[in-house]
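Below are structures written as structure tokens.
Throughout, read-outs are computed from the coordinates displayed, never taken from laboratory work. Computed from a predicted structure; not experimentally measured. Cβ atoms are built from the backbone, for glycine too; each structure is taken alone.
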Structure I
Amino acid sequence: MTLAIAVQYPYGRFREALESLSKIRPLLRQEAIIFLTDSRYTYQNHYEDDGIKLHDIDVSTVIAFSGKVNIAEQCVENIQRKLNSPGNKIINVQKTFQRTYRFQKRHNDKTGVKTGILSFLMGKYLKTGETRLVLLESPDFKAKFVTGIEGIGDKKAYEEVKKVVVPKLENISNFNGTEKDYFSMAVIIADAMRLIAIENPRFDKIAGPIQYWVLNRKGITEHSLSYTEDPTGKRDNWHRLTAKRSELKTAKDKHDLGPDYLMR
């Protein structure tokens, strides 16, 4: 299971306020998408807390996944491979995901393995300065455009996190219209993920350090977060909440698997 959350900036009432202000005077568009995921890979008989769940498709596209790791990684790899193939001007993401999913499902059905739901959150930064956030889920992977915030994986965990973070994201006083707002949003979401899901035994399949990426006009950037119960350092030290990509691995790299691997 997974908890992956993506949120567009600016959000809610703050977005509305900036749009109203832009009608009075020109504003530099500062749109972005903030992605945060846990890093636990849960297998049949064990789990690993150093798995990658965020991938860059190109310099302006990020994708997060939830579901069977081997299928999700193959879906992502197939998109990346097509994107890098000479002459490929148009890539049909939906059909690529469908073919990969169906191939794996046929194998799983024969061996009695449940394929389960496979979900993707894909964020795109456009040349216009706008962002697009898309949800794609098996079996048809029909694109559903999302505005604001969306999560995939454990739906109960996401709803509990969302209930806590949305009022804070709607609070205009938390933001000032600069790129520091990305950090503010990430802190709000990451702290809720930690307290509600990662450190909560009710959600034992959501764990490990958080991956935290920002997609904006500068491209894709990786960031870090830390937390403490006492910033003075008297009762508690700072604890790193996030992991660098170099500290995480794909399932394919972890298990030295081939290009068309099948794994239970």
Structure II
Amino acid sequence: MLGHLIYNYQHLDDVRIQQEISKGLYAPHFDGNYLVHAYNGKPEFGYKKYLEDRLIRIPNRGHYRGAVELINAGLAVFLEMRRGPRYVLVTAADTWVLNVDFFAGLVREMEQGGKVLAASSWGRAVSPEKPSGFSTDFFLLDLEWNRKAKVFPLDYDAFVKKFSDVFALQFVQPTVEGAVLYKFQKYFLDHFEDNDVWQERNKAFRRIIEREPVHGPKGDRQENWPEIGLYTSPAPEEKRKALKKLKLDLGPQMHRLLTERDVSYYNKIGGR
């Protein structure tokens, strides 16, 4: 069984379709899944429970802190389960993984190779350059390892406070992606010495180089990666093309996207 956590603020069409993908595409491949939706949208958005096994509603503390609290709250559900899944896929609502073979291959690598985290570098770095933050819109986590390492729950506020002088000097914004990278690296620094630090860390990390670099030299972001079936744009056009190409029609929300000509309604609050 696979765990899947989707976190979301206002991408209501994206999150419903991603739930159809999770239950219709992932679950059969992994002999079932448990789907958690962590949501901090406003009550007036009118979201109602759809296909998720568990819907968590929490207040929104902003873009960065809000995302951290959604991920923390969602992972807490899995960590509290007595017989839950070992591996959890974490995705933002607008981040769809449509190539289940690629995704399942990552899970197999983790199982067979002792990998505990799979993520890509969030910035401009390309392997073998050191990653500049870990992608939090799409990553895989070994929950059993996390019980020991305690990367999550992530304390973003403590991270910002600890390195505020560095961020000020470098004139940069502290990111959630940087906080995850720091916490991961810190575990190995605390538990190993000398060359064992980087050797053990690299053995445990599956860097998703197939999705690098995420950002270009001017900070522009590549949103879609058709080669691995990863689509992260909140706009519907490329996603609709990909669904048609793969001949996927897994539920009424997806069917609407595939069949209606006018998709101006997509992800618009109150547009349903």
Structure III
Amino acid sequence: MPQKNRRFAESCEQFLEDNASFCLVSSSVKKTTLDLLSSAHKHVSEQLQEGLLPYLVQKNIKEITCRDCLIFEDFFYVQRKKLKRQGKTEIYYELIGQIEQWVAKQVHEIPRGSKVKAINFTSVILTELSMKHDALKTPIEIIEEVVIPESPGLNRLVALAGVKKMEDIINLSSAISFQFENNTWVIFVTFDEEHVLSNRPLLKEICALHSSKPAYANDYLVKISKLSKPIQFYRNIPNHSVQQKDFATEVKNALQVNII
């Protein structure tokens, strides 16, 4: 998915180049990604449908010529300001940025002396937006994911560790399920400092789940590979806390695996 900062994208690319064979995508992560992309497309599409034609009417633009490009600049500037106020994620900006660039190119390519009806031009814009949405969606759809059933009990324990967003809770629970069901260490790789990495200490203490930015994931893998397997590791924890015992109960209920 598009990243706010280029260094994030480069870090992801390098990480996958070096570690692709060790990486898995859970069904919950794939669903979260596709849902986010779908929501972004729906929002941007609605903004264009509801706003662009009235905007052109307000500017008394019934036909588009090659001289009208700056009118679109003002429109898309307002749209980005709305996205910022609403706290939208980067994929929204990516979609609207792609369609803005395409619109500018199309307007510049209108032959001098020619005109395109505004209503027809807006229809073509919406069609192009759908094509750009599909171009982003297709590479995600073909990723083979690991299907992991959701566990309300594990979700509750992840929430107690401080994670607030439901999609993050579900994704982290999937990683925990995979870890204990397969008795192999998992590192949840993410850039999300606010919702995931900030809660790393409790996720590790209660759920024995490690999370990391891509740049450090390999280092964590080397470190935890020296430990006992996850089930034995959890059994060896001295004086399990109330939360750890509660977690063990939920693992037993969800996975039929005894970790204490």
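Suppose you compute Rg/Rh (Cα atoms, Kirkwood Rh) for every structure in I, II, III: which one lands on 0.95? Of the options listed, only II reproduces it.
From I, II, III, which structure was distance in nm of label points 7 Å out along Cα→Cβ at positions 25 and 209 = 2.5 calculated on? This value belongs to structure II. Of the structures labelled I, II, III, which one yields -9500 when helix-only ellipticity at 222 nm (-39500 (n - 2.57) for each DSSP H run of 4 or more, over all residues; to 500) is computed from its coordinates? Attributed to the structure labelled I.
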